[in-house]
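Scrolling down, you'll hit the structures one after another.
Nothing in this text is a laboratory measurement; each read-out follows from the coordinates by a stated rule. Quantities reported herein were computed from a predicted structural model and do not represent experimental measurements. Cβ atoms are built from the backbone, for glycine too; each structure is taken alone.
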Structure I
Amino acid sequence: MDWRWSSWEEYVENVSPVCVDGQGTYRLAQRKSRYKVAFAIAESIGTLRNCLRSLNDLGFGEDQWPRNRSILDDTHRIVIDLIYAGEGLLLHNKRLAVIGAAYGFLHQHEILEHWDHYSSGDRIFREVSQLVTDSNQLLGGYDEMVADDDDFIVQNFDIPEPLMSEFRLVRDLFSLGFDDVGVMVAGRGLEGVLRRIAHARKIIVEIKGKPEPACDADFHDLIEVMYRLQWKASGARLITGQTRALLQYLRSIRNAHAHPGTGGGQTAGSPREIATIVAKVANQLWGDVMRSRAKFAQTTVQKNW
């Protein structure tokens, strides 16, 4: 999922901002480079943690709160900073805003609109304590998202460099919200695995009677060659019809980006789902072929497609 909101209306509908509620601020955030967005997110996270520490020092925690009204002015100032930072985080990261971890914060940040009413009695202390709980959940969701991004598609991956570097790049692109580009690079990574396999196993494609190394063929021909390879012992295809269709889909969307206006067809799933499948296929193919002595029924494929 892209970090960016598609419109001001979508942001307002999902976040109902109390502090970061100006269209000018929204438009500025939309124009920032991804580097500046990442910096803004880090800044918001730092402010959130500092505010929570300050509230803890005043006696606010999860299911616990003070009853000293002399601290309300300081509490109010800290709560404003905390909510501003939380909304700033969600302004710059749509993905975090729509997951369950943000649910509590997106309800409790309205505390500012009711501050005068709540602070007329002791309810304000309980509400601030709930805000602390919900803000900790928001930070926990962020930390979990970051940890998931570290492991995305590269966990338990066992292919050599430089092929592995392509999939690390895929992970990095997704972590920054470049999902569509990440899918294309994932396809490039799988293509690299297929070419390395074709080279290592000396696979040949025969075109009009002329043999050529399959590793040098264009991507379409490479896909068709690898689809037609069968294991000698079992007769099973190296890649299934489903994998072949996925590869052709990846080729088509790459071509659509290279030649705007040609159309990219219907999306086969979310970018994250597609990249995950591509990475699993690449890892499995490498293990099946390069770590096995099993032979193919034939290593020369005649082009008849």
Structure II
Amino acid sequence: MEQYKNEPVKNEREDKENVYFLYSFLIKAEENVQDIKTLREGRFIQKVDKALQEGKADSLSEAVDFVKKELEGAVYKELADSPEEAMEALKGVLEPSGRHYLDTREESFCRAFLPYVEGVLLAGLRAGILPLSWWRLVNYGFSVEPFDKEGKEVAFPYRSVSDMKKKKDRDAFRLLVEDYYSELETTGSWYHARGGRREGEEDYSFRPYPKDGFTAEEIASQNSTKDEPIDVDALYESWEWELELFLPFLIFRFEESLYYALKYPGDEYKRYIESLNVREDWDGNYGETDYSYGKIFGEEA
């Protein structure tokens, strides 16, 4: 039985540029802040010079005061004459780093990180906490549904990808893993874009999505707008929210890994990803419950 139609979530190149433009700004903050400062100072000097040439001030000090007053009221004025032009100016400074990552590193990063995503999803599906993700698998052609003909819950049949002997099961699971990777990009970047975790205006440090996540009420509140409020119950009706509700540490690990990939030019990110342990992270979140790693994989009595 198909519960809903799978909507495409894959991020195309333009979407990815926006994602990694933002991550580059946050993670390489020190370099970026200096670049923006240089941009602002250059514009200020140009406007002071223009004020003097146009006779709007009789002295340098008067010209400085004139420009300061002219730039009051909106941050974008320090960069350009309109918000759109300001964004383009910022992109000119910051986007090359994001594009460089996409062109030279994103593919190898994805290849290195996907096995960790696979392990986490296998644990989540075996624990029975990702029912809508399982239905998404079914809609991709997965051979086993989460309920039998009598409506009783069925245990997820696989412990690893290598156990999936049916090609259609492997293909469906691969598509779900890729969907989750796109959701990691979208969820993480949106979390930072809305600025919920940055209290001080001058706080440029990068802090990943919290490893222990947020309550359902907090998630609904953080993602609601005045025109489009989100009800808590609605979070449990769409598979996309299962990531934040039940697997916050996966977002955390994605962003920690990305930090090393964007911050350093070498293989630091690969070594960090190789050090990740699904079992340890899972039990850090669920170890004291019936969903402990050993229990869901049948290793405990």
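For the reader, a short list of remarks on this structure follows.
- Largest in distance in nm of label points 7 Å out along Cα→Cβ at positions 97 and 185 among the labelled structures I, II is structure I.
- With Cα Rg over 2.2 N^0.38 Å derived as 1.37, matching label from I, II: I
- If you line up I, II by distance in nm of label points 7 Å out along Cα→Cβ at positions 41 and 289, the top spot, with the largest value, goes to II.
- If relative contact order in percent (Cα under 8 Å, 6 or more apart) is computed and equals 21, the structure in I, II: II
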